[in-house]
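See the structures that follow.
Since every read-out is calculated from the coordinates, none of them should be taken as a lab result. A quick note: this is a predicted structure, and the numbers were derived from the prediction, not measured. Cβ atoms are built from the backbone, for glycine too; each structure is taken alone.
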Structure 1
Amino acid sequence: MAYTKKAYVEHVAVWVKDIDWHIRFFWDVLGMSLREVHGPVDSPKQVWTVGGVQLMADPEFKGPEGRLAHLGIMTEDLEEALAAAQAWGVRELPQGRNWFALPDGLAIELIQAHANSVAEVLAVKARA
């Protein structure tokens, strides 16, 4: 079953050792303010910027900075998209039924969009 609606990447989540440095960087360099903070403001566990970057703090992380955690994808019809994904044999993740892993390990979070928001975002001609 193929998905017949539209979708877009709403956020990209990355693991970082020093979340405060990254928050300052995205603000100072790109003007990306925070739209959501989880945890204490002075020591957040994760944040989301206006602009689609989710930073997830892991001070003990030993890999390269910026390791991809997951893609958050906004979809017009969550149930249809989930059915289409399941037909591909993806593996559901513990976070919930809208989270799954592709065979190579890439984690996807599907999010139900409100009203006509997907079409509105896709109508933006960012490089025009």
Structure 2
Amino acid sequence: MVIEKIQELSVLQAKAAKLQAAIEIERKAELAALPGKYGYESVKTFIKALKAAVGGVKRKRGLKKAAPAKRKRAKLTSELKHQVKGAVEAGKTGAAIAKEFGISLPSVQNIKKEFGLVKARA
């Protein structure tokens, strides 16, 4: 049973390879006949006419993607640091402070460390 299926598969693969080769030959012949079909004497003049019809637009190789916009960093001024210190002393959470002042949570932590507002780990 399996041997018969393997033999059938190899016959079909050979048939597919022959069909693919025939298609390739036919495709080349049709492409070679295109210039004459449209009244051009050579492939070169046909290509020139195609480029003129398209507008002669030359494409750049390896199109570059637009650079992502750079993130603006928050300026940590002494005034901002003192406002963060006041918010910490008022009992606000680090996440709430970060959101309120538009800075990152690690920046809030660094400011807290700077003012000695962080408890040391045991």
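Listing for the model above:
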quantity: Which entry (1, 2) yields the derived value 1.8 for distance in nm of label points 7 Å out along Cα→Cβ at positions 3 and 107; calculated: 1
quantity: Entry that produces 10.0 once mean count of other Cβ atoms within 10 Å over residues 11-18 is calculated, selected from 1, 2; calculated: 2
quantity: If log10 I(q)/I(0) by the Debye sum over Cα atoms at q = 0.09, 0.10, 0.13, 0.19 Å⁻¹ is computed and equals -0.30, -0.37, -0.63, -1.15, the structure in 1, 2; calculated: 1
quantity: Ranking 1, 2 by relative contact order in percent (Cα under 8 Å, 6 or more apart), the structure that comes out highest; calculated: 1
quantity: Which of 1, 2 yields -6500 [helix-only ellipticity at 222 nm (-39500 (n - 2.57) for each DSSP H run of 4 or more, over all residues; to 500), calculated]; calculated: 1
